[in-house]
Structure 1
Amino acid sequence: MIWTLVVGLIIGAIAKFLMPGKDPGGMIVTMLLGVAGAFVANFIGSQMGYYQPTEPAGFVASVLGAVILLAIYRAVISRKSVTYNRHV
């Protein structure tokens, strides 16, 4: 469990480094982003046939999964702020 969080922190930090800009949260959010990125990479990879059901995603794929989640988050947040600014 601790190892998962440490690796998640590293993966999340790399994803935030690759996509510079304003992002939410601190260390905890970065950790969760990395762990969730690994789950996304594992899901997509297994659906495409790259990974067996019991095989974990690789490091690079996990970083790509975290980048995908970060891009989705930014798109949702920017859309909400544009919508909010129109109604004010």
Structure 2
Amino acid sequence: MSTMTLECGPELAVALGRRQSELEGELRLASALKLFELGRISSGLAAWLASMPRVEFLMTCGQYGVSVFQQSEDELSADAEAVMKVAE
């Protein structure tokens, strides 16, 4: 396991409306949400990064407007068309 250190001054805590002690969790969650949203990591890995159970991470995605579906609009359309052809 590798370790990353991110130095943040008190200005960031003030800007986020958090205590200095809450910054690590906030930054871990933000990183996990964005990497998951970009499709770079799975929901399980994102949950681990955010230090929470996977189900809780998926629920948190909704609170931040991050879709838990990792398909693009084109992929969803293609899947829907394939299902409609099979149903005929």
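Coordinate-derived values only; no laboratory data. Quick caveat, the model's predicted, so the values are computed rather than measured. Cβ atoms are built from the backbone, for glycine too; each structure is taken alone.
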Comparison of 1, 2 by relative contact order in percent (Cα under 8 Å, 6 or more apart) - largest value held by: 1
Among 1, 2, structure where helix-only ellipticity at 222 nm (-39500 (n - 2.57) for each DSSP H run of 4 or more, over all residues; to 500) as derived comes to -18500: 2
Among 1, 2, which structure scores highest (criterion: mean count of other Cβ atoms within 10 Å over residues 51-58): 2
Source structure (of 1, 2) for P(r) over Cα pairs in 10 Å bins from 0, in percent, for residues 19-58 alone, computed value 30, 38, 24, 8: 1
Answer label among 1, 2 for the case where Rg and Dmax of the Cα atoms in Å, calculated from the coordinates, equals 14.6, 50: 1
